[in-house]
Structure 1
Amino acid sequence: MTTSERRTSPRFLLTTPVRVEFGSAIQRYQTINVSRGGVFIECPRPLSLGTEVLVRFEVPDAGKVNAYGVVRHRNPLVVAEPGQPERRVPGMGIMFTRIEGDGAQRLIEFIQKLSTPAP
């Protein structure tokens, strides 16, 4: 089974600052992509698989999202942006286990905007 076959929802490009809290530590990184079920975060030294985290980030035009999750992947992500050469980005995939308040709805609305063709 490939990584793409395990995903339950499509990923969308989202490059935004993210705060990752685990134990008593707080680290600041950057997201690469997001889906309804998780986020890939660029970081030079990914956390151990199974580490429980709280990720805090802003969704453009929608507001803050505070999501609890667990590290499910630790690997470089190949990023191919239009007109740019492919690059390998070290980082970790976080699977969301719970999103606070209306953050889940904000995230869903953001993803729907991205996946709806422009008129």
Structure 2
Amino acid sequence: MSHLDTVELASILEDTNDRTIIIDVREPEEYNEAHIPGVPLIPMGEIPNYMNELDKSRAYVFVCRSGQRSFNVAKYFQQLGFREVHNYAGGMLDWDGEIASGPENIMQQFDPQKLERS
């Protein structure tokens, strides 16, 4: 597992050919207040409900407020055999890019299209 900084995460977000899946693992209230545009929310406590649906061959980056919850989710993914997992180490506290608010992309049932960046 690697820990990404803001520059590395921004680079992934800007690269339209990069198929890395970025998931915000905070709570809905936190996400509604401020999130990275287009990034879906799957709260940390709901992640186990989706594990059988997620593609182990894809790369994943997890985002939370400070980097701790996302680190725990990344470790969980590694334990389940996902090979390319990354933690956004600074979390939303360090994010200095574009911000959106509201319930833009909250995953309430599994939809693989909601994981893809457009």
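Values quoted throughout were computed directly from the atomic coordinates according to the rules given, and no laboratory measurement underlies them. Computed from a predicted model, the values in this text were never measured in an experiment.
Odds and ends about this structure:
- When semi-axes √(5λ) of the Cα gyration tensor in Å is computed for each of 1, 2, the one that comes out at 21, 19, 14 is 1.
- Among candidates 1, 2, the computation of helix-only ellipticity at 222 nm (-39500 (n - 2.57) for each DSSP H run of 4 or more, over all residues; to 500) that gave -7500 used structure 2.
- Taking relative contact order in percent (Cα under 8 Å, 6 or more apart) as the criterion, the top-ranked structure out of 1, 2 is 2, with the highest value.
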